[in-house]
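So, here's a batch of structures to check.
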Structure 1
Amino acid sequence: MRLLMLAEARTVHARRWATALLRRGWQVAMLSVSTAEIPGVQIIPLGTPAFGPRYPRRWWGRYAQYVRSVIRRLSPDLVHIHFLTDYPVAGFPGHGPGGSLWGGDAGPPVVISTWGADVVQDEWVPGDTPGQRARKIQLLQAADAVTATTSFLADCTAEYGGIGREAITVIPFGVDVSRYTAGTPRFGREDLTVGFIKHLEPKYGFEYLLRALPGVFTRFPGARLVVVGAGSRQEQMRRLAGELGVAARVDWRGAVEHPQVPAALAEMDVYAMPSVSLSETFGVSAVEAQAAGVPVVFTDLPGVREAVTDGVGGLAVPPQDPAALEQAICRLLADESLRRRLGDQGRRVVFERFDFERNVDQMEAVYRQVSPAVACAAS
């Protein structure tokens, strides 16, 4: 079966979905602005052709003409949009309950998966222009199926698009649990490690974690913070660490490839997730930490609560509250038995609910529901 993904090839989640479906026998192509390679996947550059005889229209017209020509040429059995963007496919064949996406002759079914910031926008996430919002709503209302990573995101997607909540399937971004089966217990040690694995961007609240560190390091002189990630606030955060007097005990690792995440988590005794934006609608890093048996201190945001539960896989704190972060981190560092209990419980939850192979099963079930061709091939 032929699948065309409209997604960003450089993103971890798009790469994981494409690779998993490739392993299951799908022919996968991806229309992407970034041209990062994914072994076995045909990456097609997404851009606007230059004005000329072949593309004589204005910018949006040329862009739409190009996207639609790619879809016609590839003739996929299914189109899957990952992260809702105002792609120019509306007005061109679909079968969605809100009206035809494609217009005219029937075309491939379209599935849309919202990720978070595409429909949940606040002071940390740029909002859509009126035109972008209108086109995105049109896509949601005409799609053959819509998925979201959490119930919270599904509710937000339904409200954003003016569609029925019952029409949205919740499919999490799980983890490859087989990569987290090994590991050395980190108990009975003095060199305790707090970890952070995220982009250094405002919505992830790293500055609040830094402001919690002076109190943590005063109580635990042998502790350190390991930071895995980079971003627009990296230099600003380094300066803040210096101003707070904690720079010598912060290990800045920079960005790493996703396959290196389990090894990084294996060094950690506590994982900190101080996100501040409601667009953090799931929290894959919290799931990964739990898979590694590492308890999570997380901000109590609606979507994150569906990835990790207070008192089960970690401890919840209010957003933008360094004192609460400090207290929760210190509580875990001081109590080895609590770290062990939360780590074990979180790990069990991940293996029960967030095994990525089961998430792929769920997505393929959606594909079968909307595509007779896919259903026939599976029978």
Structure 2
Amino acid sequence: MKSDRSAALLLMGAAVLGLVLANSPVGAALLDFKYSYVGFESIGLKLSVEHWVSDLLLATFFLVAGLELKYEIAGGVLSKPSTALVPILAGVGGVVLPALIYVAFNWGTDYLVGWPIPTATDIAFALGVLAIFGRGLPKAARVFLLALAIFDDLVAILIIAIFYTTDVRIEWLLAAALILGMHSLAERINKLPINAFRVASFLMIWYAVYQSGVHATIAGVALGLIIPARKTHNLVLKIQPWTNTVSLPVFAFFAVAIALPAFDGAFSSTFTGIAIALPVGKIVGITAFALLANKIASKEARLELEPLDFAAVAGLAGVGFTVSLLMANLAFHDLPDVLAEATLAVIAGSLLAMAFGAWLSQHRGRYYMRKHREENAQ
């Protein structure tokens, strides 16, 4: 449960299973279940199974993202402008260029709203692929990928909060803020049954944010950011195995469980924009901006990585998967055919980026292992 490799394999397996079952003889029953409504109508929580997964279960993944962000800002690679320069500038390139490529393919269409889809990086999947294929790479490669992905998560959070929020109800946001304030105070009182309090706070904050009209996954981020930095690392170690083995695979299963549309021999601009923007936009944007940042950074802030190392990490950062699928659902939830194409494009683009990143990571890992053996032999 704590292995990055196992998490990546489980995530991919769940996605494949969802796609296969949705297009099998049991597909109709699975899709009926996916879109069936359950919950508590009296308190405004009667949601489809799909929305329970994407709104509540995925919020636990964003809780981990919030905790990691808090830790890195407080004392990690994002704590100083000097050490944060290279991954942040690389992250900017990895967001801007994929978005521009998508916009170029969809300018003047009704599908322009999907521009954030190829900007995302699946941090769990990317780290898992790096663990499988990146043996021998310098430790700086993993640090760079982690910081880059965390910055990417922050951008995704802001995009969700700003562009996919309508009809905000201020009173519920104030209620969420009040609960967050009470929780922040409780974190300083060691005699409380703090873990039980955290679970209760998470559920109450999630409910308040959901009722406010802001996407409910933001609740996880908000809670993660107010927990003291000294506690975040241990909490990540406790929560992340469950998000990697339950939250993310279940979300991937339902997100990819779609009935494949009939192919008429031509790809839509939505499919093409995403499928090209994820691998090409991420690889070119991140590599170019990382090389530029590493050149202008001070000597102590530079990463000891070569251009091909940056390119390998950029390929892995092109695996949008979980967060890209969430963006696709938010952008095209009222257009099932377009959503199906966007989902397939996310899978195709992520697989292309992953194949390139995995191949180059393995190639560079062997290069460094051979170099290390030669140095020891001298």
Structure 3
Amino acid sequence: MSKYFADLHIHIGAAGDGKPVKITASNSLTFENIVKESKTRKGLDLIGIIDCASPRVQNDIEKMIESGEIKEIEGGGLKYKEDIVIIPGAEIESREENGGMVHYLAYFPFVDNLKEFSTIMDQYITNINLSSQVTGLTGSEILQITEAAGGIMVPAHVFTPHKSFYGNAFESYKEVFTEQEWSSIPAIELGLSADTDLADRLSELSNKTFLSNSDAHSIPKIAREYNVIEMESLNFTQFKKALFRQDNQNIKENYGLDPRLGKYHRSFCPDCNQKFIDHKTRAVCPNCGKKLIKGVKDRILEIADQEIKHPSHRGEYIHQVPLLDIPGIGKKTLAKLLNNFNNEMEVIHHTKFSELKEILNDKLAQRVEKARKGNAKIESGGGGNYGKIV
């Protein structure tokens, strides 16, 4: 059994020919660039690349297979030069019967499974080449299509106020899924504004595996959140077993932002430009009376049915600040660190403080040490504005 670093939600901005895939993502986020960045600079072992339902992306994948740069492996997944395994996926937006909109992640073992899913979804998505994701399907219907194509489905960033399962649409899975359907969903993605202490206030999540992923829309954001997964080997079959916690495989650790750094952590009034960080939960602004953008923490406290209760299988959640978010760490300083220590995972997890001080001045080395131990001082985010290290 080995431990692997995994970020399972990375977007594609453009195809290899420059044509757009996800409009809101950087054009530098091509399939090939993501793979190379994830291994060489980030130090990841397993990545989930979203937006692969686009035929443009599938064309890029097939070109890399033909050239021998990547290959499909036994058990599912795509291996790049023996170094890193890619799980191809898609993010799909539902239209629930109650009017809610939810994003779901779908992961697939082989290109043929991906193509089958893409062909079906082409009937429901206006332009399958673009990652617009919008369908007229419910979460239950998306689950059925995903499973029929050989994939697994995970609700994405489940607490954010926009297009998420708990933040936007439901208070309980029972509003959309049967017991059998719910049991076939192995995990939920926490999102940047939540951690296990917040999510484990909902008893119906006690049997779900928690994922912390970057949801990267640019190259530098890859691995701003990630997981340590314990698996027998790197492939889709073992990844699926880890999500279902089978054969002693599971998520050992979640590494993510302190929820206060997330841009939707606390409720916010856009009209008054005011963030509310006290312990009260509100639906409207006490100053102007208009509807608030409800923060993740406030929404969870609103629907919680228990105090924090971590199940025995829950991996440790470790608050961590990405290197580029640390005051004083710019591109040049990061490049210096990577030149000396190879990649970000090496800097964050294995480099000794004494080694940092050989490269950085004492003040900056102390900041890095505090950030990677979760001891940085933080100002809470909200209303679409990220929190800050202060």
(message) Quick check on the output: -7500 is helix-only ellipticity at 222 nm (-39500 (n - 2.57) for each DSSP H run of 4 or more, over all residues; to 500), derived from one of 1, 2, 3. Which one produced it?
(response) 3
(message) Looking just at FRET efficiency 1/(1 + (r/R0)^6) of positions 29 and 365 (r between Cβ atoms, R0 = 35 Å, to 0.05), which of the labels 1, 2, 3 belongs to the structure with the highest value?
(response) 1
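Name the one structure among 1, 2, 3 that mean count of other Cβ atoms within 10 Å over residues 61-68 of 26.9 was derived from.
On the way: 1: 17.8; 2: 26.9; 3: 13.2.
Computed on structure 2.
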(request) Have a look at 1, 2, 3 and say which one yields 68, 45, 37 for Cα extents along the principal axes in Å, as calculated. (result) 1
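Laboratory data are not the source of any read-out in this text; all were calculated from the coordinates shown. Computed from a predicted model, the values in this text were never measured in an experiment. Cβ atoms are built from the backbone, for glycine too; each structure is taken alone.
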